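> Next up, some structures in structure tokens.
What follows is calculated from the coordinates using simple rules that are stated; it is not laboratory data. Given the structure is predicted, the values throughout are model-derived calculations rather than measurements. Cβ atoms are built from the backbone, for glycine too; each structure is taken alone.
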Structure 1
């Protein structure tokens, strides 16, 4: 299993728009093959920073999702709301 973290800094006036996008698409993401878990977090020190936290069976499943038309449409809408470049990385649990 891998864990995918995507840290996104939004323009303050665009946060509710992103939350609406997330609410509408989260079920579709959770239904993707290999997706085991999905959450949306907010940074306590910077409310303009939202983080997606997802679990995937393998990196291949994550990459397959990232190649879907669905991902492309969601990511295009999301990128337009950013105040800064996102930070994304994958990790695996050791202990």
Structure 2
């Protein structure tokens, strides 16, 4: 992966965490995350999003559960800490201080 691809992937992971954090219950399904990413200029497939969700789960940023053919992600404390600049998750872009 080149530097620009890595930058885009890290930014997309940040968008995923932000989208989850905005939800009252901290959860969204994979199709909703595809739409959220598209809103921020990350036009990615559902399979790509699922791969990123698995990576973020490995990093303890979120929890995944599967409901039939849908993958549901729920933000965890480490993901919230990253967004609020109280922690750092390697492989996820840092949010700007104004976000």
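> Which of 1, 2 yields 48 for relative contact order in percent (Cα under 8 Å, 6 or more apart), as computed?
Among 1, 2, the structure yielding 48 for relative contact order in percent (Cα under 8 Å, 6 or more apart) is 1.
> Taking distance in nm of label points 7 Å out along Cα→Cβ at positions 15 and 39 as the quantity of interest, name the structure among 1, 2 where it is greatest.
The structure with the largest value is 1.
> Can you say which of 1, 2 returns -11500 when helix-only ellipticity at 222 nm (-39500 (n - 2.57) for each DSSP H run of 4 or more, over all residues; to 500) is computed?
Of the structures listed, the value fits 1.
> Also, quick follow-up: Using Rg and Dmax of the Cα atoms in Å as the calculated read-out, with 12.4, 38 as its value, let me know the right label among 1, 2.
Of the options listed, only 2 reproduces it.
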